[in-house]
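Each reported figure results from applying straightforward, stated rules to the coordinates on display, with no laboratory input. Everything numeric here is computed off the predicted structure, so don't read it as measured data. Cβ atoms are built from the backbone, for glycine too; each structure is taken alone.
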Structure I
Amino acid sequence: MNKPRILYSFPFTIGDRGIGHTAYHQVLGLVNQGLDVSLFCGFCVNSISGLHYQRQTLSLYGLRLPIRPLGVVRSSALHDRIVARALRRFSNRIDIIHCWPGAALQTIKVARELGIKTVMERPSAHTGYVFDVCEKECRKLHVTLKRSHYAKFNTKKLAHEEAEFAAADWLLCPSDFVKKTFIDKGFEQKRLIRHQYGFDPAVFSPTEQAPRRSNCSSFTMVYIGDCFPLKGLHFALQAWLRSQASRQGKFYICGQFVPGYKKLLKNQLSHPSVEYLGFVSDVAKIMRRSDALVLPSLAEGSALVTYEARACGCVLLVSDASGAVCEHNKHGLIHKAGDVDTLTKHIDLLASEPRLISTLRANSLANTHNLTWQKSAALLADIYRQCLNKQDEARSEMQPHASERVQEVPMTSY
């Protein structure tokens, strides 16, 4: 099948930050690949021309419905019901459905009844893994996340998403790390498909020449992302302050803190070599003037910031749980998640070896043409074709499927 017809279901705002940014570029890329795409999204802030059909499920008379009064759970359930109902009406126009967790169970149920295949985006590690790791780290640091935080342990949310994982035909994993967390939960590899995310080369590009570093005094490192325990900023600060680089170098931190976490790190943040910049809209600018991006996360899907940093010529200092598309000692340096000693050594290694920064930077930039959103969309389109060309497999053989019936999970408040 050369041009599969796609129903893309995203329950939130297309074009928003985070996963909204990812979804937008996926849909835009698929349209540019010439695919027939019908988009169901909560709301759309960036128009996408060339869609076969578009419906905003959380919009009334062109205005976005307020999510806060509805709550994420109820709004996701509403989106799911609307898509499932619409699917029955024009199922002959759809070959495969691309859905997102938390808002897909009813859609998948109807798709199975109609014989339509489904792929589910998995933008992070297995939900149970994320919950477990985050809860352990928050307890250790005495930090309490808000009940609504996506990484806060929630048994009902976990049960619902696990039911979706079990019901979907395939799960799209943007990194080997994500894939491993599902394999460790008992999923068969044949249901886990590797794909990747990307960056926009119109926004993220390097300076014409690599900055020349002569010693530790000019070494700069940057952290960009949400500031909470799962992301491991406290590991980065510990490693930085232990390193020789902190004596004269500079560590920039961009992002917003969850309550309690900033207070915990108050002493480290007040060090003369550390500069907290808060939310930064132009992250490409600070990436271009930094030698390295640090992301010592305990669990990621495939952090977009790592694609963007590479595109700007910023060397990666990342954990093996960051989901970064990066080969150790070729495009950057990778440490085991939580290993502060190794991260410290990596910081000092880069700070003391300007030639190593130049080599890693050159190697990284040489391969970034394969990491654009355009390449991501081409890969995704090919995945759809492969899925549709595969012979139907008995559901009883597709673990962790237990039966033909989709498990029902009450959509009550998380």
Structure II
Amino acid sequence: MRLLRHSDPNFSSALASLKRQAEADPQVEKTVREILHAVRQSGDAAVLDYTHRFGGPRLKPKELRVTGKPKVDPATEEAIAIAHANVLAFARKSLRENWTMKNAQGGLVGERYDAFQRVGIYVPGGTAPLVSTAVMTVTLAAAAGVPEIVVTTPAGSDGKINEALHFALGYCGATEIYRVGGAQAIAALAYGTPSIPGVQKIFGPGNAYVVEAKRQVFGKVAIDLLPGPSEILVIADATANPSWIAADLLAQAEHGKGSSILFLTNSAKLLKSVEAAMLSQLATLSRQEHLAGVLDHGCALILVKSLKDAVVIANDFAPEHIALATKDDDLIASQIRTSGAIFLGGWSPVAAGDFLAGPSHTLPTGGAGKSFPGLTVDMFQRRTSLIRLDAKSLKRSIPTITRFSQIEGLDAHGRSATIRLE
């Protein structure tokens, strides 16, 4: 863990070194480009070849699609149902609705929101079956009314996917599930293969290769955002509970490689207490290898001069999650402009947002929070503008239309309006 103090002579440069680079590694970029080209040219054959080459099962095309009805224990089913209900209620509240109005000339204008007809959702497998990601993505697609919800998720070397994940995908509304991961899955969704027909838009988090594949297929299909490794930044004052802060930091650190965990406080005593609590709790946790890498390379405990300075640092860092444990959380939160999600008060662990609170846990990382929000249900809706003029409103519009056509030298534009009143 790095300890940084505002009194350090190199404090500014040390802060600058914490910034992440969202750009792809050149080797990752090259490998992904080759995979996309191969899948575009060879379809299922390339998907199956890369799946086996990267440690997955050896499959036949007909085995790509996951079938059957998975069984889970009652406690697991109940947890999935509770999380799904919260996420569904939040999504329904967030849906955009059609609207119309009249403009100054009397023309009718408005917007219509239609669900995408076929979307692809990537759900990571990797070192942990992210059942919660199934809930936080597929539920939104179903709430928006998407009729075809296609999910790709990597299978183990035995060709199986986690039963709880399989159950959650079906429970939340997935209509097709395929046992394929990596960049080859994104390629199949974007370009289509005989076994996996293409989609209109791709959603979901993934590793560096998945994220880079989404970046490269943008334009062929729409994408949601480019979420990478997990991030948390905690801002706290002397009133905070150090054990709770340590637990929040370690919870995000266990996502492993590339994760960033930052703690900012104006209390030197709290800084030391949080450090001690992290070391104490670390010994009790199971994912030691993943935790150790993040603590060595992605963790910083920072003593700031004031909470005002902490807010400036937080907005510049633009983390995926910000947790606030201060006397006036609402005031601090009102000054945060770049975080994917804000957790207010000591009783709000980030894990609640990860698993069941309501908003999707698919959030911007790598500083993208300065420009992008997290995943929302309206991203599964396609917006169309509507315009209807009658003779009266067109007559009122013609002077402006003809003037613009003259300014821009586009006389056919003006003629297309005036001809209707001749």
Inset, instruction - Given a value of 2.5 for distance in nm of label points 7 Å out along Cα→Cβ at positions 10 and 290, point me to the structure among I, II it was derived from. - result: I
Legend entry - Structure responsible for 38, 23, 20, with semi-axes √(5λ) of the Cα gyration tensor in Å calculated and labels I, II on offer: I
Inset, instruction - Taking distance in nm of label points 7 Å out along Cα→Cβ at positions 2 and 298 as the quantity of interest, name the structure among I, II where it is greatest. - result: I
Legend entry - Identity of the structure behind -11000 (criterion: helix-only ellipticity at 222 nm (-39500 (n - 2.57) for each DSSP H run of 4 or more, over all residues; to 500), calculated), options I, II: I
Legend entry - Winner on FRET efficiency 1/(1 + (r/R0)^6) of positions 58 and 226 (r between Cβ atoms, R0 = 25 Å, to 0.05) once structures I, II are ranked, highest first: I
